[in-house]
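Structures are listed in the sections that come next.
Every read-out reported here was derived from the displayed coordinates using simple, explicitly stated rules and does not represent laboratory data. Remember, it's a predicted structure, so these values are computed and weren't measured experimentally. Cβ atoms are built from the backbone, for glycine too; each structure is taken alone.
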Structure I
Amino acid sequence: MIKEIGIGFLVAIIATAFGTLLATSFLSDLPVIEALESMYNNNLLSKVMTLGAIANFIAFFGFLKRKQEYRARGVLLATICIALSMVIINIL
């Protein structure tokens, strides 16, 4: 059970990272690292990470469709952790 939740958590983190990189490439003409630094300096990084977290919907519903509820719980847990980190980024 813990292993399945961990797999779901890891899938969600990877999906968010991939979605964030994809959103960054669409929103900026700069190289990815420079674009992320610029977005962080302009307080836009949390908004781009939110766009990246949309990829978690695909993982979540994919796991539910295949009846892998514990992996879907891991995705949900990771999404909550990402949301909390975005709140912390906005405060700092």
Structure II
Amino acid sequence: MIFSKEYVGYLARQTIKQIISAKMIKTDKEGLVVERVNAAMQDELMLEDRINEEVRIILEAYQEDMRKTGASYPEMFKKVKQELARKYKAVL
């Protein structure tokens, strides 16, 4: 993940604080809302990490074929990652 978990928690707290002060939402359980927003933000930010891991697994399976054909690992990584991002409808 490109941000630390502490920073994502800070962003979630600040976001909820701003939304409440702008009277966009009302809640008696601000802490619960912050926890849920924090979890959602972390999950979304970790999506790229999960996609990268899946790409590595896929390319590992085709490692021998890539070596025989002379395919570039970085180029193939980029192509497979783009396909998976499309599959998961992710914006990276």
Structure III
Amino acid sequence: MRIAKVIGHVTLNRCHPTLQGLSLKMAVPLSLAELTSDQTPAGDSIAIVDQLGAGLGSVIAISESMEAAAPFRPDEKPIDAYNAAILDHLDIRPQ
């Protein structure tokens, strides 16, 4: 699981039939340095299925790979990332 910041919404012209009705967001995974400061995320953005209603700027926990499709079982959906939680607060402690 990774932590990411929502940077936008995804609008599809055409989509796989199993994705109809799902909300997609664009998010950038955050590094530890980006989590502990206010610097702008510099990573590559990814499309994430969002059923929790995360807004622009929300910090979310994302599951990826097989775990991303788990909430939809036994249906099969072609997704790689899923919004598992909207995070209100992060407590990062140095080791």
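A few comments on the model shown:
- Origin of the derived value -28500 (helix-only ellipticity at 222 nm (-39500 (n - 2.57) for each DSSP H run of 4 or more, over all residues; to 500); candidates I, II, III): I
- Distance in nm of label points 7 Å out along Cα→Cβ at positions 9 and 41 from the coordinates reads 1.8; which among I, II, III: III
- Identity of the structure behind 1.27 (criterion: Rg/Rh (Cα atoms, Kirkwood Rh), for residues 33-80 alone, calculated), options I, II, III: II
- For P(r) over Cα pairs in 10 Å bins from 0, in percent computed as 18, 44, 27, 11, 0, the structure of I, II, III it came from: I
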